[in-house]
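Engineer: Below, each structure is written out as structure tokens.
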Structure P
Amino acid sequence: PYYILMKDLSLLNTMWSMVLPGALSVYNMIVARTFIQSTIPNELYEAAAIDGCNDFRFFFSIVLPLSKAIIAVIALFSAVGHWNAYFNALMFLNDRSLYPLQIILREILIMNQVDATMIMDPELQEANAQVAAVLKYSLIVVATLPILCVYPFIQKYFVKGVMIGSLKG
């Protein structure tokens, strides 16, 4: 049904087939709602309403600046989810120029596999196995490097935002 839905929406073989399905997570919306309800007091809304602030201005001027922690956490979760997504690309993309990095890395790893029965020389087989192992490990580093570069900038918000919804003793 998911493939048929994307086909009916004319999203096959487009960049939007990778972006739109995961654009809004219900789980992240519930976490953000819980955070806002538990940290923004009603008295703040009442004070803003007395000063003539409407709902939109209250949200954009007061709630969003006070919600930096949860926004950073949700942004990081979404970015990691999109960065690691490869299954949607396998299903919906045929054009190699639209492939995400994860599919390219997967193809490199698959192309690197050699049938051991075709190599008669054991030393050559051992050398190929070592090259394959180095390639796999370097691909893991390449795939995680961008997320590792972003994480230190978001870390100060991350600890506070992840603890939202946890049980309090």
Structure Q
Amino acid sequence: MAPQFHSMDDVINEPERVQFEFFLDEHRAALNECLDGLIEEQARRWLVASRTTLLGLVKHATFVEKVWFDEAFTGRPRSEIGIPATPDESFILHDDDTIDSVRAAHREACAASRAAAAPLNLDSVVTGNRRGPVPLRWVYLHMLRELAQHCGHADILREQILAEHGAA
């Protein structure tokens, strides 16, 4: 069984792959947890001109996991994977999208991503991305960049939502 790491200090002297995966999982969890304690209306609230909502951010993160750890790994088309054609469309919320369903889909996508990457090493090249072949290391770095950006968005949106109810 792999050791459990609880903080970034725990992975300072670990191999690069362990560090990447720790930070990826930390950001995945933070984004999923942005919905903690919210009601459906709060999770769907639009506070910016774009389609960005807290629920939409987690739904988009599910899309991103499937783009980078399914499409890029397997070359399967997005229609076959069951995801939208464009990133912008991945923020669209449907009536059946709930906090529970979107969170579960996100957790499932993250688990599938971990499983897809497990047999590879950081220099393994995946060939199904539209940019062309990229090494797993690049995928991890791109995912960290993407998730960090969206965690920041989520922090700000959540702070605004909670402030409306005096809970900031």
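Any read-out appearing in this document is the output of simple, stated calculations on the displayed coordinates, not a laboratory observation. What you are looking at is a predicted structure, and each value in this text was computed from that prediction instead of being measured. Cβ atoms are built from the backbone, for glycine too; each structure is taken alone.
Engineer: To test your reading of the models, identify which of P, Q gives 0.05 for FRET efficiency 1/(1 + (r/R0)^6) of positions 56 and 96 (r between Cβ atoms, R0 = 25 Å, to 0.05) when calculated.
Structural biologist: Values: P: 0.05; Q: 0.95.
That value comes from structure P.
Engineer: Between P, Q, which one scores greatest on FRET efficiency 1/(1 + (r/R0)^6) of positions 64 and 136 (r between Cβ atoms, R0 = 41 Å, to 0.05)?
Structural biologist: Values: P: 0.45; Q: 1.00.
Top value of FRET efficiency 1/(1 + (r/R0)^6) of positions 64 and 136 (r between Cβ atoms, R0 = 41 Å, to 0.05), among P, Q, belongs to structure Q.
Engineer: Quick check on the output: 3.9 is distance in nm of label points 7 Å out along Cα→Cβ at positions 16 and 104, derived from one of P, Q. Which one produced it? Write out the running numbers ahead of the final one.
Structural biologist: On the way: P: 2.5; Q: 3.9.
Computing distance in nm of label points 7 Å out along Cα→Cβ at positions 16 and 104 on every structure in P, Q gives 3.9 only for Q.
Engineer: State the single structure among P, Q that was used to calculate Kirkwood radius over Cα pairs in Å, giving 20.2. It would help to have the intermediate numbers written out before the result.
Structural biologist: Working: P: 20.2; Q: 16.8.
Value 20.2 for Kirkwood radius over Cα pairs in Å corresponds to P out of P, Q.
Engineer: Thinking of P, Q, which structure, once mean count of other Cβ atoms within 10 Å over residues 72-79 is computed, gives back 14.9? Mind showing how you got there, number by number?
Structural biologist: Details: P: 17.8; Q: 14.9.
Value 14.9 for mean count of other Cβ atoms within 10 Å over residues 72-79 corresponds to Q out of P, Q.
Engineer: Given a value of -17000 for helix-only ellipticity at 222 nm (-39500 (n - 2.57) for each DSSP H run of 4 or more, over all residues; to 500), point me to the structure among P, Q it was derived from. Working shown, then result.
Structural biologist: On the way: P: -21000; Q: -17000.
Computed on structure Q.
Engineer: Here is a further query. Give the label, chosen from P, Q, of the structure having the highest value of relative contact order in percent (Cα under 8 Å, 6 or more apart).
Structural biologist: Values: P: 36; Q: 27.
By relative contact order in percent (Cα under 8 Å, 6 or more apart), the leading structure of P, Q is P.
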